[in-house]
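The structures come next, written out as structure tokens.
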Structure I
Amino acid sequence: MIVAFKYSLLNNIPEFLIFALIMIQQLTPVPLHIMLILLLITGLLWGVYSIIFKRWFNQHPEYNPANRQLTKLGYVILGFGLIGAALLFFGTQLAAYLPTIIVLIMTFLLKDVFTTTNWVRVRQGGH
């Protein structure tokens, strides 16, 4: 089984930015205007990420999300992760934002680890 740690890390950079923003908001008392500025900065960084990686994906098509396919294990991880996040969020008396976000980020990170590219499947004799 081929695992794609590099692809997973590159593909989930925006989620890490959102997680950092949520951690800042949870750990420190941040005024609303500062939080809006941080949200704007996160949006700008996400835009820069999209522009930079659009070019990079053209040069490295094996990392382009459009050329990737989830394996069965990836689907299982995604299913359990989404169910776990929903249970955390809706199953607690107070909405557990931080644990839910952590579970979602880990789910998407692990889901992307278990993807394959078209050229890997062809090279291994699959379709």
Structure II
Amino acid sequence: TGSGFCSQHTLTVEFGLDTATTVDSLIIRWPQGGTQVLTALSANSHIWVTETAPSYVCGDANGDTKVNVGDAVYIITYVFRGGPAPTPMDAGDANCDGKINVGDAVYIISYVFRGGPAPCCP
């Protein structure tokens, strides 16, 4: 966690690049579920990255701030009946595969009724 009783330290990560002079991309998967991609990083440099919480609830396709069967129905309506899209679209991508489809509805149903993994944020 980076801290302890009456103390705190930075959470530093170092990468060995051998003879490479740049990093094409660095993908950070944050504990809150978000993903951040940094590109074209120079070797022998320091970068500071801070996790920011998503401005939406992951899996909350209908925007009511809860993840429940209503979100699965919302996604099914969007996919098969041309209903309104989730706003933002990432909120409906419950399984983080980069698409909004019936798989997201199944993922939410599994989470709600079977104790499956919580929806993630792309």
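Every number here is computed from the coordinates shown, using simple stated rules; none is lab data. The shown structure was predicted, so the numbers you read here are calculated from the model rather than taken from an experiment. Cβ atoms are built from the backbone, for glycine too; each structure is taken alone.
Calculating FRET efficiency 1/(1 + (r/R0)^6) of positions 43 and 59 (r between Cβ atoms, R0 = 35 Å, to 0.05) for structures I, II picks out I as the one with the greatest value.
Could you figure out which one of I, II the value 39 for relative contact order in percent (Cα under 8 Å, 6 or more apart) was computed from? Structure I accounts for this read-out. Taking distance in nm of label points 7 Å out along Cα→Cβ at positions 27 and 51 as the criterion, the highest value among I, II goes to I.
Here helix-only ellipticity at 222 nm (-39500 (n - 2.57) for each DSSP H run of 4 or more, over all residues; to 500) was derived from just one of the structures I, II, and that gives -7000; the source is II. With mean count of other Cβ atoms within 10 Å over residues 11-18 derived from the coordinates and found to be 16.2, which of I, II does the value describe? Of the structures listed, the value fits I.
State the single structure among I, II that was used to calculate distance in nm of label points 7 Å out along Cα→Cβ at positions 35 and 83, giving 3.3. The correct label is I.
Once mean projected area of the Cα convex hull in nm² is computed for every structure in I, II, the highest value turns out to be that of II.
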